[in-house]
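Enquirer: See the structures that follow.
All of the numbers you see were taken from the coordinates with simple rules; none came from a lab. What you see is a predicted model; the values in this text were computed from it and never measured. Cβ atoms are built from the backbone, for glycine too; each structure is taken alone.
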Structure I
Amino acid sequence: MNELRRWASALGDELGVDASTAQYGLVLSMSREAARAVAKPAAPITAYLVGMAVAGGLPATEAARRLGELSHNWPRIDWRD
């Protein structure tokens, strides 16, 4: 996790945002949930969209709740066919 925090700090500096306020566990959990419920490429798109929503004023915990509800109700594909 230290390497992740160092990366985020460096990227935050480049982008002009404070990475120290990032909720790493929450973001990783939401990304993992999207990857499992939809497809792996959904993880970075989810992180981006959630970030936009949070930047727009939606609390991160509310974004996580909404994502959890959506992914829970997302149709599952049975890959065994």
Structure II
Amino acid sequence: MTFFLIFGPYLLALLVLVPLALVTGYIAYSHQQRFWPWFLLGLVLPFVSIFLAMLVAVRHKQRAAAARGGAPAPVPAPGEFE
């Protein structure tokens, strides 16, 4: 009983922080960024890092479109990241 009173808030924080960090890492990884730095950033800045990763993803798509010179994006094969 005392264990949960002492460590309960920390366990709850881990149950919230780790999934948010995983989402941040996945967003970054799916746009050719390294997973682990973004995962750590997600642990330190949980909600802010998701928005930062989305901004990086949007910037990556804009740069890719500019590099194609307006040509349509190639269709990725099943299981590939865009």
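Enquirer: Where is distance in nm of label points 7 Å out along Cα→Cβ at positions 44 and 68 largest, in which of I, II? Display every interim value, and only then the final one.
Expert: Details: I: 2.7; II: 3.5.
Checked I, II; max of distance in nm of label points 7 Å out along Cα→Cβ at positions 44 and 68 sits with II.
Enquirer: P(r) over Cα pairs in 5 Å bins from 0, in percent was computed and gave 3, 14, 22, 24, 18, 10, 5, 3, 1, 0; which structure, I, II, did it come from?
Expert: On the way: I: 3, 14, 22, 24, 18, 10, 5, 3, 1, 0; II: 3, 15, 18, 17, 14, 11, 8, 5, 3, 3, 2, 1, 0.
This figure was derived from I.
Enquirer: Match the computed value 3.0 of distance in nm of label points 7 Å out along Cα→Cβ at positions 20 and 52 to one of the structures I, II, and report its label. Before the final figure, lay out each step's value.
Expert: On the way: I: 3.0; II: 1.3.
Computed on structure I.
Enquirer: Another one. Using the calculated result -25500 for helix-only ellipticity at 222 nm (-39500 (n - 2.57) for each DSSP H run of 4 or more, over all residues; to 500), pick out the matching structure from I, II. Before the final figure, lay out the partial values.
Expert: Values: I: -22500; II: -25500.
Clearly, the read-out refers to II.
Enquirer: In terms of FRET efficiency 1/(1 + (r/R0)^6) of positions 12 and 28 (r between Cβ atoms, R0 = 30 Å, to 0.05), which of structures I, II is highest?
Expert: Details: I: 0.95; II: 0.75.
Sorting by FRET efficiency 1/(1 + (r/R0)^6) of positions 12 and 28 (r between Cβ atoms, R0 = 30 Å, to 0.05) in descending order puts I first.
Enquirer: A value of 3.6 was computed for distance in nm of label points 7 Å out along Cα→Cβ at positions 4 and 36; which of I, II is the source structure? Don't skip to the end; give the middle numbers.
Expert: On the way: I: 1.5; II: 3.6.
This figure was derived from II.
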